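Student: In the part that follows, the structures are each spelled out as structure tokens.
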Structure I
Amino acid sequence: MNKKRSLSLHSTGQIVLVLAIVIGLNFLLASTNWKLDLTQDKQYTLSPASRTTVTTLTNPVTIKIFFSSNVPQNMLALKQDVLDLVDEYKQAGQGNVIVQQTDPKSDPVAQQEVSSYGIPEIQYNVMGNEKFEVSTGYAGLAIVHGDAYETVPVVSNTDNLEYEITAAMQKMARTEPLTIAWLSDHDTTAAQTLQQALQKQYAVNPITLDKLDNSVKTLIIAGPTKAFTDVERYNIDQFVMSGGSVIFLLDGMTVNQQMLQASANKLDLETLLSAYGITVNNNIIGDFGSPENLTFGTASGMQVVRPYPFWPRIVPAGLNSENPITARLQSLSLPWPSSLTVTAPTGATATDLVKTSPQAYAYSDTVNISPEAMTVPDKKLMQQYTLATLVSGKLPSAFKADALPKDTDTAKFVAGTDNGHVAVFGNAQFIADELLGNSPENATILLNTVDALTQDTSLIAIRSRSALSRPLSATLTDGEKSAIKYGNIASGIIIVIIMAGVAYFLRKRRDLKAYQRYA
């Protein structure tokens, strides 16, 4: 009887000891802010760029958190993530970052503050004891620096929150705003979603080329469909020669999306771009190695999903891993892109940013781009194409001093620059508002390009961490895709079975030793 009691006490003692260790560790670690971030891109760790920003602030920044206390259960984790992130800013700032947390629902002063900051009251559902009700509250931030402030009106997730906070700090600490010009005529793409994203860091001004001056750091020409005059080309050229940066988003073919027909896009930019070593070809690239899967209607009214090579999905193998603009991106979706031919001028450097897979083909003079009309070329004719490039360094003017356009100020003509920057994408459709919802990486690459050409690359690493789409980089057969799919499903079950088996045998072995000792 004593041996059985000893065996029972031994087993019970083990359980009590484990519980005591768990409770003790929780008590000791409750007051600490230690965590282990095992994600590939350190998604839950404050980036070096943010740490540098807060430590170099000349005046303290106050982060005001307006989060209601009665948020529903599904928002509690979000609230804690926000508090954890802001606390990291506070620790990294070493006195430069002040954190204030209030609930406007119960604090009249905070109620006035959220109104002045433009933070709205939101509505959400609350599940109580045997009841379901609709409630209201707040979930926003204000970053205050002196008399200036920037807000995140509604925090719905933390995917891009670090970038928004750090960008706001840098913008408010800057003595003079950086100005981005967006060409507003020539039927360019408005891309309102992208312009709103740029406004978080820059002053974005719509402009015509006759108003272009040195106050502008970077000019964006997105998707023009009307030809440029000689004077307009000259204005662009002299802007580059004077130290400005230009980002061209040019469709080599104009696409009628309703009829699925394409024709050459005549812009009269050939002589300008060729001076910088770039040609946008009048073609559409079909990438059979990495096509996007799109939904098409049939004659019977049904919807079918099929691969569409005219809409390539660019995977990491096609993104330059050595350039900060694309180094951390995982995918890109380009509708009807055109290829680029690039030969950098002497003294300049051409960096290809985006390329197709080697199984791509250039369709010139394409008219019908419907999937039924697509002809599959011989594999021997397929190759890899450049879809986006950056040319930097010594660039010559596209004009000669003795042959300048009329009505231009010839006295201010600049024949070359040692620090020119021209980025060209053979596609403009990829930044359309309706596409960015499903492909946020499309916005990221252009925002990164603007950062790289306008200021520095410090913000690029933060923004790119939110681009989490990670497609398989290899060209797979249907059998290989099925093997990966069902292998992933089965692997979880197998791991659980193995762990359960190991735990079972260890438990049996331990119980046997205890029995032999006490029985």
Structure II
Amino acid sequence: MKFYRNHVLVGIDTSTLLSGAKGIEELLVREIHKRGLSSEIKVLETGSLGIVNRGVVLLIYPEGCYYVNVKSEDVSQIVEEHLLKGRVVKRLLLKEPLKEKISTTVLPESPLDVRRQYRVVLKNCGVIDPDKIDEYIASGGYKALEKALFQMNPEEVTTQVKKSGLLGRGGAGFPTGIKWEISAKENCKEKYVICNADEGEPGTFKDRVIMEGDPHGVIEGMLLAGYAIGADKGFIYIRGEYTLSIGRMEKAIEEARKYGLLGKNILETDFSFEIEMRKGAGAYICGEETALIESMEGKRGEPRNKPPYPGTYGLWGKPTVVNNVETLANIPSIINQGTDWFRSLGTKETPGTKVYTLLGHIMNQGVIEVETGITLRKVIFDFGGGMKDGKEFKSALVGGAAGCFLGKDMLDVKMDYANLKSYKAVLGSGAILVMDTSTCIIDILKCILNFFRYESCGKCSPCRIGTDKLYQLISEVSMGRGKKEYFKLMLELAQMMNNASFCPLGQSVLLPLSSAFKYFEDEIMEHIIKKRCPAGVCNK
């Protein structure tokens, strides 16, 4: 076995590719060879290193140094100074964040450092080469499948997932084991497993990071689901724009098939399972499981009446389990390490970990995985590094466009499904958009309502007409033409949509509106009564 004194990990994901990561990697290899260091230093590709909007990102071991915004002209200095002479190039380091008075934690140099996180789903992301099945297997991959096939029957697998308390990580938080149990009990020869990788929620890209960084983890989760419910066919319904994710998932499927981990008689057992990819056309509504199924059947992507639910009547009328990418990526660890281990993480009501995407006015934007029950304050100020430029925290939109605004008094709320529900808030997809005092809430609401108006499938009139009317009203307010009665009218309309809309899209509008009005009524009324935007953002 060859040993190297340094490993340079180049994060290859959608964001870094656009910044020229491949070119930087090639330059690194050339410069290292030029200085005669090829026998001492190894350059490796990996998935996302968890840092976004910082250009090309490198991670150098054993020091654990993160270099960001690396340009071609920086490569020779990194090789000469760090890799040859052992001196860190300080100007390229992920800087230590500003200490915000609202935080009491002393922050280390790299808040997004994976060593500070508890990683289950992302344990291989930024560590292994996602294009090499051997690296996944070397890290313990497919051991859960082996254990399930040779030591457990399908019912035992379902029971273990059920006892783990794993809730769906797509946003709704439905118990995964119960969903599997419903389909497993159906007496039907044809059953299906669908991985929902559509991920259309604004600000959410966790599933992309998982698929780009650890595609075999998703495949193994699907195999376990198929074994548990008695399915022999799986589909990955993926967002069509996710070019890198699609490429890596397709390659992983091909490799798994080559190794006898997909196809007929897997590991020489009676279990057979195949996976196919299906590309979505960019409809937000197809993130809803029945609309997704309609789309896969070649129909217009619109939600179905429920019941019957997909568990008994899904794809082509057969029992179907639909799970989110993050949900499935949890399964191998649960089978390997057991329910007691999983329940030891997070909270009693929401065991395990959660992957968050951090965006907005924070020092360090990126992806983290931490135990459920962490406070919003720790997420923003410890992992996100605090507010940019020392500005004051105003609000966080948690859960994407269909989420809710949380103000200062919610900074110490525990982030799990049950606890947030008690505050009439949601965890949703895990997207967290952090805003400082330069943000106008009316402007944010206008963007959200425009998104819902555009993405409404139009099947039901409460959503089709209601989203358009709400956008018209908020536009009037933003332009200084709002009236006092608009405040009450918008809430009443959103409540009506919540009660009467056919699917969660129309029902979701109430949450961002009501939470914005709860925390920022004065700001909203200033737009209406004084005809001015305190932040100076809205059109006059």
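Every number here is computed from the coordinates shown, using simple stated rules; none is lab data. All values reported here derive from a predicted model rather than from experimental measurement. Cβ atoms are built from the backbone, for glycine too; each structure is taken alone.
Student: Identify the structure, out of I, II, from whose coordinates percent of Cα pairs over 26 Å apart, for residues 82-281 alone was calculated to give 43.
Tutor: Of the structures listed, the value fits II.
Student: Right, another one. With distance in nm of label points 7 Å out along Cα→Cβ at positions 74 and 290 derived from the coordinates and found to be 5.0, which of I, II does the value describe?
Tutor: The read-out comes from structure II.
Student: For which of the structures I, II does the calculation of mean count of other Cβ atoms within 10 Å over residues 18-25 return 17.0?
Tutor: This figure was derived from II.
Student: Separate question: Of the structures I, II, report the one carrying the highest value of Kirkwood radius over Cα pairs in Å.
Tutor: Checked I, II; max of Kirkwood radius over Cα pairs in Å sits with I.
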